[in-house]
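Input: structures, listed below.
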Structure 1
Amino acid sequence: MRDCIICAKSAAPGRKYKRRGMAKKKGGAGSKIVGKTLRVMKPNLQRIKIILHGTVQRALVCTSCIQANKIIRAA
């Protein structure tokens with residue numbers, strides 16, 4: 001399983017809903033759920049060079065950890 005080396009974020013299960021009908025706020029009778037499909041929500045992982053335990057190595061890091069500066073990027 002591919003996951004982030006910093007926060008251990010990995011794929012999470014979920015559902016995708018199929019809807020039919022016009023929404024109430026648009027003047028309809030309301031949208032109905034006519035189908036539920038299982039899906040997998042994957043994290044946005046980037047393979048970048050980071051400094052980990054004093055050594056430079058390539059690692060899979062999620063974009064939320066990159067934006068939060070939880071890693072030190074290697075040149």
Structure 2
Amino acid sequence: MPSQAFRLIFPQQLLNEPVINNLLRQYNFTLNILQASITTDKGWMDIQITGKTGEVESAITWLKNQDIEVLLLSK
């Protein structure tokens with residue numbers, strides 16, 4: 001299955017929310033946290049997702065709908 005890496009940039013109002021947990025409960029893929037920096041006022045996380053293309057695309061759309069900025073790091 002293909003893997004892609006992304007940087008997620010979280011708005012302050014989501015820093016205390018279980019976003020990754022909610023994401024993994026809704027979609028069927030493997031997620032690896034590569035690195036992250038979360039403070040009380042800002043946060044980002046680099047992740048690698050391995051899974052079916054359609055499932056990954058749906059998950060990225062879901063993240064964007066949560067007001068999370070999603071940047072593609074690698075295909």
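Each reported figure results from applying straightforward, stated rules to the coordinates on display, with no laboratory input. Predicted model only: the values in this text are computed from it and were never measured. Cβ atoms are built from the backbone, for glycine too; each structure is taken alone.
Descriptive notes on the structure:
- When relative contact order in percent (Cα under 8 Å, 6 or more apart) is computed for each of 1, 2, the largest belongs to: 2
- Computing Cα extents along the principal axes in Å across structures 1, 2 gives 61, 25, 15 for structure 1.
- In terms of distance in nm of label points 7 Å out along Cα→Cβ at positions 19 and 67, the structure with the greatest value among 1, 2 is 1.
- Structure from which -1500 was derived, helix-only ellipticity at 222 nm (-39500 (n - 2.57) for each DSSP H run of 4 or more, over all residues; to 500), options 1, 2: 1
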